[in-house]
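Got some structures for you, see below.
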Structure P
Amino acid sequence: MKNILIADGHYVVRTGTALVLKSKLQYHCNIDFAETYSDTKDMVSEKAYDLLIIDIDIPGSIFKAMVKDLKKKQKKP
């Protein structure tokens, strides 16, 4: 099973993205959600994700530097 994290400040975007993924993916996946960059960092530190979909302008973001920061925090499988 694949783990996916959708990180966006808007509930509608998180939910809509999850619905599209679940309807289009050929395999079962576990989808988690984060509303802020701080939540995203915490979740990435605690669980290994196969895919992270993140809004570049999520509340609390540090824009492009987020990718490097999250890679450092990513829990290893």
Structure Q
Amino acid sequence: MQHPKRTLAKALTWQTSGLLMMAILGYLTTGSIRAAGGLALASFACGTVTYFIHERIWDRIRWGQIIQQDQGS
């Protein structure tokens, strides 16, 4: 299980790369910096929240996890 602060840091770093990509794609499709910026910021906000929730849910699911047992010294 990971700490919620780690989940948030992962969400923010991932979404920051998405922000840049969305701004570029938004500008290429609309030709407007303002429209591209608005689209990128909306995507950033929605994506950060959904990523955080997604990660917290998956952190509670044990399926597919490999648990290492303590073998002692």
Structure R
Amino acid sequence: MHIDKEIDTRGLNCPLPILKAKKALAELESGQILKVIATDGGSLRDFQAFAKQTGNELLEQQTVGAEFIHVLRRR
């Protein structure tokens, strides 16, 4: 999968990973893909809700060790 932009939100707690993702998505074109790396355990649920509320597509979520990876496609 081609990632257009990646942001690192490790060490940040809710709502900062979502806020940074929202800002990054605003800089992307429709259809482009954003990867977010987070360490906040609540981010799994937060990104699911964020995608539903904003219409951006949550393509993938992974847990790798203590990190949570979220991949979104801009609407």
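Taken together, the values in this text are just the output of simple stated rules run on the coordinates, not laboratory data. Model, not experiment: these values are computed from the prediction.
Given a value of 21, 61, 17, 0 for P(r) over Cα pairs in 10 Å bins from 0, in percent, calculated from one of P, Q, R, which structure does it belong to?
Label of the source structure: R.
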**OP:** Consider the structures P, Q, R: one of them gives -9500 for helix-only ellipticity at 222 nm (-39500 (n - 2.57) for each DSSP H run of 4 or more, over all residues; to 500) as calculated from the coordinates. Say which.
**Re:** R
